[in-house]
Structure P
Amino acid sequence: MIVSVAPLLKQPIGAQADFRVAESPIDPHGENSGLREAGAVSIDADIVATHTNPGAYLEGTADATLEAICSRCLVPIETPVHADFAEQYYARFGVVAGEALGEAPTDSKTIGSDFKIDLTPLLREELILATPLAPLCRPDCQGLCEVCGDDLNQRPHQHEAAVDERLAKLAELRDFHAERE
């Protein structure tokens, strides 16, 4: 979603503007399609932009549903994600006369001469950072059997312990010691 901050930057410092991004499901060909790169299926975000001395300060919250894979049983799942964020955007040009302003810090986000901010990269970045490292389909997921690879949630089972032939002599020693006692 692209928003224009020109009206905000024409107001006194401290003025605020509210923006809302809500889409469920996210259209893969729409303006928020970049959120699909983060795995987002739906998004609901509220953003408050505040006119600051260097430009616009955006802060807000985003709630999304992401497509993921359970890290234990490898089943496709949808997981909720919540992100709180704040980001300073630096204006490079004055909004009234178009004069060049001071340099923005290195690696900072800037507002171009059209005074528009694309919220999609900011939201995508925040959703990626809030994505769980190892998402689970449910907290008690049993995962996959390490011997046969079956899903233990659907077919719980156990295999006999495999005996390593190289260690068979040690097992004989254990049995020998048990007989001595």
Structure Q
Amino acid sequence: MSNWYVIQVRTNHEEKIAKACKQVISNEVLKDCFIPYIIRNKKYKGEWHMFQEILFKGYVFAISDKVDELYTELNNVPDLTKVVGRKEKIIYPISDEEVLFLEDFAKENHRIDMSYGFIVNDKVIIESGPLKGREGLIKKIDRHKRKAIIEMSFLNQTISASVGLEIISKS
């Protein structure tokens, strides 16, 4: 299993940096570079539309087994802010547990799709989507905006994230 690293970038520059990493860093060093997305519904012009947004704003993920070469080649990427880690010249991978969670939650396309469920007697039951079986992650539901606030581990911290959730019915 290759290690996953997180690279901190300026917010709203994630796609530009991911694309630059893929162009500048050799394939022998960089196995993949991506941004995890969430799929949500948003209402505008009186209709609901699906759109995607970045799950972790300000971060790009890199997969590599050659950390030293990755760090060296990251210096050639324009607009790169810094690599998240404790020391300036060392890159730290995200934990295996976080990798497994993201691989399972976002699948191979690195995208967290909409979940669908219902509420019975104040209990949330997810019928389909990545939240199925993970109802315990949900801390708050905004039915009007069709989203759920979940708590998850990221960089060994517990953070809140917004993911798409449509509640079909409530009884």
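Just so you know, all these numbers are worked out from the coordinates, no wet-lab data involved. Nothing here was measured: the structure is a model prediction, and the numbers come from that model. Cβ atoms are built from the backbone, for glycine too; each structure is taken alone.
Work out the source of 1.72 here, i.e. which of P, Q gives that when Cα Rg over 2.2 N^0.38 Å is computed. Could you put the intermediate results ahead of the total?
Values: P: 1.72; Q: 1.14.
For Cα Rg over 2.2 N^0.38 Å, the value 1.72 is produced by structure P.
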Supply the structure label, taken from P, Q, corresponding to distance in nm of label points 7 Å out along Cα→Cβ at positions 137 and 161 with the calculated value 0.6. Q
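Looking at relative contact order in percent (Cα under 8 Å, 6 or more apart), point out which structure of P, Q has the largest value. Walk me through the numbers before you get to the answer.
Values: P: 20; Q: 23.
Across P, Q, relative contact order in percent (Cα under 8 Å, 6 or more apart) peaks for Q.
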Comparing distance in nm of label points 7 Å out along Cα→Cβ at positions 33 and 145 across structures P, Q, which is largest? P
